[in-house]
Structure I
């Protein structure tokens, strides 16, 4: 089995309302805005989905993407709702502090310490003190139709390690000390309009090997290796794959992405200005 030097990066959500969304991530979860960017037209790699118009990207998390798993919030101007499927199940965070903030903000806490973000995305909160020596984000849980097929793909082809496994679920990752991917067998997967994307990095030199392996295994490549220019910043090369249930997986080259993903805390001001100006 080919072994890739992968690193978990982020999960992408499409959000219909930036104001309430940012209230949730900042005031309830306590995440920071790491970077914000505005775009006049759609992304070549469909980072914002199958939309060609103006959009924005906001990265939020508990720390820099070098050592934290973060969230990418994509906002398509003028799109006020997305039909949700059952592909994304939850994102789990260890943070008693988030539960306290939810109470203070009168944000509903459902049974099992569940918080529902704007757009209908589920966050499962572990009621323990938020760690300071590691990332509070523990795992992303995605639904799958056949656990064996999914494990064969994520472990057998992509090379993620299986850390835990039961009859209906498996916990996988490239590294023990970072956020994991949990797969839960739930039946037929419907990705609908709000489908997300999980992102990893691997060294530039491994991307072509990954592409060749996926071709040899006759698996799906949504976007062949492509370089995405970022004016004034590092250009990054990405390849977008799809697993047996259609879950999108982005593999970006690690070296330039570490440059691109450095926090730009001042860009939060741009986000707040654009939220106030948005009349779409």
Structure II
């Protein structure tokens, strides 16, 4: 029978400073490298029985690497708020004073000043406030990925579009304010998925008119569908398709929905992940569809 890994009671079920635990005689360096423990970030280990999540890694960084005045920030802050998308293995993002900036492989550390009002505590972890998180995301990410997260933060109710616009006006002239204002102008909290946000922003940045989001369509018999993106005056709808037709009933529902949309005079353009990540033909198709629908 294989021997169970040794886990001292004081370290069981938690994360800890590895070198400090060795210095205190709680565990040997050899034991620290065994199967009982998992390295989270440099110098910080956890009981291997704990599920590794991005939140756990944020906790480890906050407890052992974050200097005074710093906070979990960016994509990591958005993930702790709830709407973020950081995966467990992604580096933890922080903002800190330059003097205390951690320089380790598992942490993306931005140097910057945080006012007390720009920090909050979530689940015992110092985190940038939702509004400051939005500001930082616009500075550190490309516009499309920043909008993906801002859409989700707005949809979750942490900030609203009016607050973002007011902040853009209040910070006018500050470094990064133009980038923030431009990105905020693309935000729409009605978006229901990251791919929908990406598609919408990609279209707008390509010069297409801003589409309506989650548009409801009716015919004489009543409600037909709510489509992801729409140009109602031209009756053109753009739908992002994830996993389609999980069952025969779903296939029948989807086909009936499409038939009713077409009978009501709507042209529906379907977008898959493959089309979204090679967007030139898609954008050309949408441009052509709008052109054919405009009055001559």
Structure III
């Protein structure tokens, strides 16, 4: 446990992944405690899950680069966690576009969700950010045997059928199609993601009927909102942790949340931890349970147990 000079402590944190019934693993995750991550005067921990689609290339690229981009971020050092997340995602997208132009053609057709959590132990603040349908669950509890309360998702599911997302897609010149029975933008059942450059300015053309601007292509311009059918603008949520509660924080890919309800996941994880299981084993129980579902997807779970030093 960290020093009690910080209002928030991390009792334990770990992650696990399961292949499920899929032939390859396209999920990635990151667990970095302050001694491994921190580049700020504050003690900051970083947790993230990435769920690739099309291939594992984007999720691997993001997991390798976003943590570095956050560590190098002036906004992180200044204490602006929201801007640090936005800047890291924006720069990651530029890196993907540069590598596409240098021959990584798969970056046009592959992508990844992202759910990120920065926990400032010194300030007692959590900032979550996400793209797509990987989620972060949070609940409070009191005492060593307390039941979880106020179980909720602190992320947002970015789906093409959401009214705001549908309006944004149509304003960019696209449509939400139902040919498969599931609302989609092109082949995607999500409206925000990393990668998927074929649906983003300056490459997007086939779904809007207009060719990408050649000047945009040559000068490195990348506008994640102006013409993009799939956005890379993250949903952000700030949570005050300095209120004396203990908390359980759970990051998951949709291999978990599409097969298991949030309340049983949170209650099961906390009960296992209170019974003496390690964070690693708690996470393994979740993904192993998700893998039992027929036709199961890759699944990933990170569990973090937060406490108050007061």
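Values quoted throughout were computed directly from the atomic coordinates according to the rules given, and no laboratory measurement underlies them. As the structure is a prediction and not an experimental result, all values here were calculated from the model. Cβ atoms are built from the backbone, for glycine too; each structure is taken alone.
Before moving on, here are some points about what is shown:
- Structures I, II, III, by distance in nm of label points 7 Å out along Cα→Cβ at positions 16 and 240: label with the highest value: II
- If relative contact order in percent (Cα under 8 Å, 6 or more apart) is computed and equals 22, the structure in I, II, III: I
- At a computed -11500 (helix-only ellipticity at 222 nm (-39500 (n - 2.57) for each DSSP H run of 4 or more, over all residues; to 500)), which of I, II, III: II
- Label whose coordinates, when mean projected area of the Cα convex hull in nm² is calculated, return 22.3 (choices I, II, III): II
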